[in-house]
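Presented below are the structures under discussion, each in the form of structure tokens.
What follows draws every value from the coordinates through simple rules; no lab data is involved. A quick note: this is a predicted structure, and the numbers were derived from the prediction, not measured. Cβ atoms are built from the backbone, for glycine too; each structure is taken alone.
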Structure P
Amino acid sequence: MAKIILWGGLKGFTDGETEFESEAKTVRELLKELEKSYPAMKSRLDVGVSFAIDGAIYRDNWFAEIKPESTVHVLPLLAGG
């Protein structure tokens with residue numbers, strides 16, 4: 001199973017849990033799993049998050065592949081300019 005790591009303020013939606021494993025095969029499947037497992041996170045997910053899958057960053061690529069041996073970092077979007 002892929003290792004999922006939540007960064008920054010996202011742990012505030014998970015009672016402090018920052019790591020778990022997932023069988024999600026795509027970013028879209030992982031988003032659905034996050035919404036189901038952590039309903040409070042839905043509002044944050046609606047605003048947007050980024051994903052780093054094995055070091056490559058994805059934002060709007062719902063079908064980016066997650067392999068069983070992948071490490072996925074879920075990151076809040078950064079704002080600024």
Structure Q
Amino acid sequence: MITRQIVIDIPEAVFLADGIDEATFAQELRVLAAVKLYELGRLSSGRAAELADMSRVEFLSNLNKYKVFPLESELLDLEESLA
């Protein structure tokens with residue numbers, strides 16, 4: 001798999017306030033980005049899981065933690081096709 005790296009400048013105060021290391025913070029950002037992009041319909045659950053570095057099943061089962069309904073985009077597609 002080909003990957004690209006994106007560099008984001010994070011103020012030191014953010015790390016100090018949260019008290020976590022850079023690797024943990026970076027992984028959390030990946031998961032949050034994946035969840036939000038999935039919620040907005042910009043990524044499929046499979047691609048979002050890839051971004052979050054977890055299996056699709058794990059990603060979908062963790063969505064509740066972020067108050068995001070799993071398979072929302074699939075439900076909307078089904079509603080549109082029935083209309």
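Consider the structures P, Q: one of them gives 51, 30, 21 for Cα extents along the principal axes in Å as calculated from the coordinates. Say which. The structure behind it is Q. Out of P, Q, which one gives -6000 for helix-only ellipticity at 222 nm (-39500 (n - 2.57) for each DSSP H run of 4 or more, over all residues; to 500) as computed from the coordinates? So the calculation was done on P.
Among the shown structures P, Q, from which was the value 18 of relative contact order in percent (Cα under 8 Å, 6 or more apart) calculated? The value was obtained from structure Q.
Say we calculate mean count of other Cβ atoms within 10 Å over residues 6-13 for every structure; which of P, Q gives the highest result?
Details: P: 15.6; Q: 6.8.
Comparing P, Q by mean count of other Cβ atoms within 10 Å over residues 6-13, the maximum is at P.
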